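Readers should treat all values here as calculations from the given coordinates under stated rules, not as data from a laboratory. Every value quoted in this text rests on a predicted model; they were computed, and no experiment measured them. Cβ atoms are built from the backbone, for glycine too; each structure is taken alone.
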Structure P
């Protein structure tokens with residue numbers, strides 16, 4: 001199951017998040033992967049990934065469940081108020097925390113718990129970051 005796609009689908013379906021982050025083309029600035037776009041015009045944005053851990057949550061007789069931790073990072077210009085990035089991070093948390101995420105047809109979507117937001121390190125003092133950790137519980 002593509003858990004990053006499940007996170008993306010849940011965030012992109014929200015009506016309030018686009019007001020808190022930038023647009024990228026005709027979509028909200030929500031990206032996945034390890035490298036974020038450098039273009040300051042894309043700030044603030046949400047980055048999904050990478051997987052921090054992926055562990056089986058099974059025993060010898062039980063189902064092959066998994067617990068997957070994924071970093072969800074938000075970046076904004078440091079010159080913007082910290083309230084803006086904090087509001088966006090709290091909205092991401094509200095969308096995902098205790099949510100049953102979408103899944104491909106015929107599959108049960110993962111449930112999600114979220115910790116954070118906390119300050120995320122950045123490579124530039126001109127960029128502010130926040131990080132949340134989404135813990136996904138995937139069946140079978």
Structure Q
């Protein structure tokens with residue numbers, strides 16, 4: 001389990017501040033390791049685990065309900081996987097569960113990917129979600 005580290009939280013808030021400033025997200029904290037950035041349509045979860053951080057994006061609220069009614073699963077997906085589904089030329093290496101990573105560098109990479117590949121979703125447009133879900137299912141098989 002991740003040990004609370006105030007410096008990591010400060011880095012998170014600094015690096016992902018664009019979500020609040022540019023897109024109007026609000027930050028909600030659940031336990032000291034779950035950080036939810038939310039609008040009415042979109043949720044970005046930053047999760048600290050052991051010596052790592054993961055950032056995932058997904059629809060919420062009525063946007064998620066519409067996707068479910070159309071037969072597309074909601075839920076959050078890691079931003080790196082979303083990016084790879086949208087751009088097959090983007091690659092990343094899986095990191096072993098017990099490896100230590102540079103939290104700030106990792107957060108900066110997630111912020112870069114959110115800005116580059118998730119701009120529509122951050123604005124509440126999940127029109128690409130069904131193709132991302134199809135890509136995810138192919139990855140799992």
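helix-only ellipticity at 222 nm (-39500 (n - 2.57) for each DSSP H run of 4 or more, over all residues; to 500) was computed and gave -13000; which structure, P, Q, did it come from?
Here the read-out was taken from Q.
Have a look at P, Q and say which one yields 2.4 for distance in nm of label points 7 Å out along Cα→Cβ at positions 19 and 99, as calculated. Show your work: numbers first, answer last.
Details: P: 1.7; Q: 2.4.
This figure was derived from Q.
Given 2.6 as the derived value for distance in nm of label points 7 Å out along Cα→Cβ at positions 107 and 131, which of the supplied structures P, Q does it correspond to?
P
Cα Rg over 2.2 N^0.38 Å was computed and gave 1.07; which structure, P, Q, did it come from? Present the calculation step by step, with values, prior to reporting the outcome.
Numbers: P: 1.07; Q: 1.02.
Label of the source structure: P.
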